[in-house]
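K.L.:
What follows is a set of structures to go through.
Values quoted throughout were computed directly from the atomic coordinates according to the rules given, and no laboratory measurement underlies them. Predicted, not measured: the structure shown is a model, and the values here were computed from it. Cβ atoms are built from the backbone, for glycine too; each structure is taken alone.
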Structure 1
Amino acid sequence: MNSVLYIHLSKLQQNLNVVNSMIGEGVQRMAVVKDDAYGHGMIPLAKFLQDKVEWFCVATIEEAVELREAGITNPVLVFEIPKKGKEHIYAEQNITASISDLSVFERLEPGTDCHLHFDTGMMRLGMLPSEAKKALQMMDQFPRLNYSGLYTHFANADGNASPTVSVQLEQFRNIRSQFPKNLFTHTSNSAGVLYHHEKGLFDGVRPGISLYGYSPGDEIDGLQPIAEWRSKLVQVKPIKQGEAVGYGSRWKAPEDGWLGIVPVGYSDGVFRLLSGKIQVEVEGTLYPQAGTISMDYMAVFLGEKKFEYGTEVTILRDGMLSAKKWAELTDTISYEITTAIAPKVKRVYLDQ
């Protein structure tokens with residue numbers, strides 16, 4: 001085991017508290033745990049959250065089945081368009097399907113619970129607003145299904161200034177007015193909750209990245225990254241000023257000192273693009289990563305400090321070592337950083 005990703009469940013609770021403070025009473029929490037809970041571990045986190053949220057949301061029917069097999073009984077909404085040949089699973093496992101395309105109405109098994117999904121500007125999955133009347137006709141044509149919800153997804157809710165949220169909400173409210181009033185209605189992802197809660201949250205919200213401690217836009221007080229990635233030095237060797245390190249010899253030691261080798265590389269999820277840009281922490285001090293990150297290893301310049309074999313190294317945590325910082329350095333988002341941490345990296349859950 002070359003490294004461990006420690007997940008702090010107490011911080012997950014703190015992040016949920018932040019979400020709760022934004023939404024008020026009566027709004028249901030639909031925790032998004034798709035893609036292995038953004039790389040943090042779907043089943044352990046769902047078990048921790050099952051008594052604290054009302055719903056779970058996942059990307060695929062396979063993820064929903066994993067939750068059921070793990071004993072999770074909360075309602076589960078699947079975002080994908082139901083796969084052909086797997087429609088029966090929804091009714092059999094009491095899983096909620098998304099009707100994002102008119103063709104889905106005739107494919108779902110009788111008794112399937114489903115939410116109607118409309119595309120109001122994301123231009124990804126979802127029926128178009130112009131198809132609302134046809135969707136109503138299909139509901140009459142296929143009364144065997146349990147139509148229980150209606151939702152959309154914001155395309156640009158990551159800041160307070162974007163006008164597109166109001167445009168999408170206006171369009172969605174127009175769609176909503178055409179459907180039965182008893183449908184459970186939801187629109188807001190983490191960004192919608194954190195930056196636009198005053199515009200109305202309907203019946204439920206779908207927090208994802210905020211649960212794991214990251215703001216999708218401007219920083220929100222109280223959110224704390226729940227993951228801390230640690231490894232150990234497997235070798236420490238002297239290095240002379242001017243000696244090069246790593247593939248391409250792109251980095252040269254600025255002075256005589258010590259070089260530490262950490263058994264973590266881009267196959268574990270530390271992007272090669274981060275080479276020479278990040279720091280790690282050893283015994284409370286930050287040290288620069290040196291040279292090109294390779295598949296299984298990266299080097300750290302320790303200066304004049306010689307650490308022993310096996311000394312612990314913190315690769316990722318909050319502050320300067322956060323996924324958000326890595327994202328800034330690689331022109332991406334924290335979502336991509338956490339979901340890229342390889343399954344081979346053991347997850348350990350603290351505060352249980």
Structure 2
Amino acid sequence: MQLNSEDIAILKDNQAKGIYQKTLSDGQLELIFRRKWFKIWVPHELSGLGLTLPEGLHLLADLAYWDGGLAWTVTLCSGANLFVGFIDPVLGDQIFKTDRVCFGGSGQASGTATREGEHYRLRGFWRYATGAPHLTHFTLNAAIQEAGQPVLDEKGEPLIKSFFIDRDHVLIHYDWDTFGLEATASHSFSLEDIVVDGRHSFEIDAAKSTRKELLYQYPFMPFAELTLLVNFMGMYKRFLDLIEKLFVLKSNQSKWEQSESKAAFRLLDNFQQDYITRKDAVMNLAYHSWDNLRDGIDNAAIYAKIASQSRDFVASILKNTITLYPHTGISGAAIDHEINIIFRNIFTASQHKLLQKGL
């Protein structure tokens with residue numbers, strides 16, 4: 001699925017507004033819902049796009065190229081909508097047949113769920129729910145308790161379960177105030193003694209998938225690594241392209257052309273080649289893992305490579321972006337210049353712990 005010229009025009013025209021108001025604009029949301037980007041991973045029969053893993057990765061990378069904040073929101077919210085493959089199928093059919101369903105929340109187990117028969121009483125505070133203002137349902141992890149005591153799993157560790165809950169029961173704390181990815185509106189939220197049916201609990205485990213589609217047999221960790229990585233890839237590719245345009249313009253300045261241009265273009269070329277090499281390598285892993293899953297071939301070694309290469313790639317992107325940034329001059333320092341916007345987005349995204357090297 002490729003972006004058309006109208007899509008790109010809307011993305012470019014609305015980016016500044018989303019940043020200014022610190023949440024996606026009406027124009028951005030209308031485009032997302034019209035193109036079903038929050039439903040990338042939702043089956044056709046539930047009015048989703050039903051994309052394969054490779055198709056979805058390409059779409060997310062393209063979105064990130066044009067607007068990193070919107071793409072990050074689409075990635076996290078569509079990733080939460082993936083949970084349709086793991087929740088009660090009756091509830092899933094009821095919820096996901098609506099056009100504007102949008103799941104999102106937190107993977108932190110920073111709350112408790114007290115078991116009361118077939119129900120759970122939820123309370124807690126969770127951070128960084130991307131797209132909080134427009135979520136229809138919030139997802140969260142909580143430690144299970146019963147009769148005032150923590151419930152343990154088979155390993156003797158506290159039992160953690162995932163839940164989804166209607167936004168009407170959630171208190172949003174409007175505390176997202178960062179220097180990048182402003183439009184993601186990744187606010188905190190809390191619950192206080194909200195009772196939900198046990199069917200609102202789910203486990204993200206291929207063995208416990210409630211749907212037959214191949215996507216829901218793909219392990220969630222490499223899926224999350226790849227979908228986050230393509231955001232970095234798209235933003236970084238746009239950064240490199242803008243740097244190249246800037247260098248071409250600077251070449252018209254005789255002083256810069258004589259003193260810096262050769263070294264600057266050589267550095268940029270090295271980074272562009274490195275990007276292509278790393279992109280091809282990790283995307284080939286994604287293709288092979290998808291084909292292997294379809295053909296019943298073990299993917300353990302490929303998943304391990306995805307984990308290591310994705311983190312190495314992000315580390316390279318951060319290092320190279322820092323190296324190139326001083327060459328951007330005042331353009332790169334201007335808060336409303338696209339180079340500056342991308343720089344801020346890349347380094348705000350880097351605070352997501354999943355792709356931090358060594359963690």
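K.L.:
Matching task: 38, 22, 19 is the computed value of semi-axes √(5λ) of the Cα gyration tensor in Å. Pick the structure from 1, 2.
P.N.:
The value was obtained from structure 2.
K.L.:
Can you say which of 1, 2 returns -7000 when helix-only ellipticity at 222 nm (-39500 (n - 2.57) for each DSSP H run of 4 or more, over all residues; to 500) is computed?
P.N.:
Value -7000 for helix-only ellipticity at 222 nm (-39500 (n - 2.57) for each DSSP H run of 4 or more, over all residues; to 500) corresponds to 1 out of 1, 2.
K.L.:
To continue, here is another question. To which of 1, 2 does the computed value 0.50 (FRET efficiency 1/(1 + (r/R0)^6) of positions 76 and 244 (r between Cβ atoms, R0 = 30 Å, to 0.05)) belong?
P.N.:
Going through each structure in turn, the value belongs to 2.
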